[in-house]
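Some structures are shown below for you to check.
Just so it is clear, none of the values below were taken in a lab; they were calculated from the coordinates. Computed from a prediction, not measured in an experiment: that's the story for all the values here. Cβ atoms are built from the backbone, for glycine too; each structure is taken alone.
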Structure P
Amino acid sequence: MELIGEYLEQVDEKRREAFERLYRIVKENLPEGFEEVKMYGMISFVVPLERYPDGYLNRMNEPLPFISLASQKNHIAIYHMGIMGNESLLTWFQEAYAQQVPTKLNMGKSCIRLTNPKHIPYDLIVELVQKMTVDEWIAQYERFKGC
């Protein structure tokens, strides 16, 4: 994908190797059915409209995002929409992160901020990416949007 390649080329050299490794990890470990696109100015893995035609927030021209990767000014961001609203997945991730990484977890609702490339828990990210299928994500999203 040409746009993805352009994005990767623009990542700050200090974080490029770590970012590209995270990108490969997500791409290679996501369960089947997600599609890679550039969305919101980031590399995103989404549920295609063919699979979920209602789209994100009922926008029928916008696929349902699942995981996005961004290189921000001071960190690498992993936006994992499935972690938001899934208490057991969030708790598992927080506890596993604390056991594996010497620095405190820097996280928003769905955004995991990785400020030091030396402390990225790649194996943990592999596990996180593999934990939710397309069908599970759609079901969770349907429950969440009904609230």
Structure Q
Amino acid sequence: MYERLLDKNNQPTINQIYDTIGDNGITLLQELEQFLSNNYDIISELKFPFGNNYGWGTKYSHKSKHLCYVFYEKEAFTVTIQIGKNELPKLLEKLPDMLPKTNDLWENRYPCGSGGWIHYRVLNKTELNDIKELIKIKKRPVEKK
């Protein structure tokens, strides 16, 4: 387990989040958020959602469709994303073109029905590109006016 923001009673500020994830994490997070805002009607909520081991994270949704969570860690962040049975065929089609890490995470996912949850610690742009692809599998980008 990586060092996360685990104090449930103290919601972190953006500066505390940035101090935790570091310069590389900030760059990657900003790119992820730009991708989300360019492609979806994004709603983001800072939450302490899944008990004491996950810590503070941001839930990203398109309207009422949950896209992913981002949990903040020392020098990185982890994206938690659920792939359901409806998204499974598209995922299986795209997996051969994704990183070995992405394939390993899918193989070792937390099962949920025929799909499952993956927890993807993002350390570089190539991994972030796979995260973007996973999000597009979950919800096709919308045309923005």
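Which structure, out of P, Q, was distance in nm of label points 7 Å out along Cα→Cβ at positions 60 and 92 derived from, given a value of 2.7? Write out the running numbers ahead of the final one.
Values: P: 3.6; Q: 2.7.
Structure of origin is Q.
Given that mean count of other Cβ atoms within 10 Å over residues 68-75, derived from a single structure, equals 16.1, which label among P, Q identifies that structure? Kindly include the intermediate steps, with their values, before the conclusion.
Numbers: P: 16.1; Q: 20.9.
Source structure for this number: P.
When mean count of other Cβ atoms within 10 Å over residues 44-51 is calculated for each of structures P, Q, structure P gives the greatest result.
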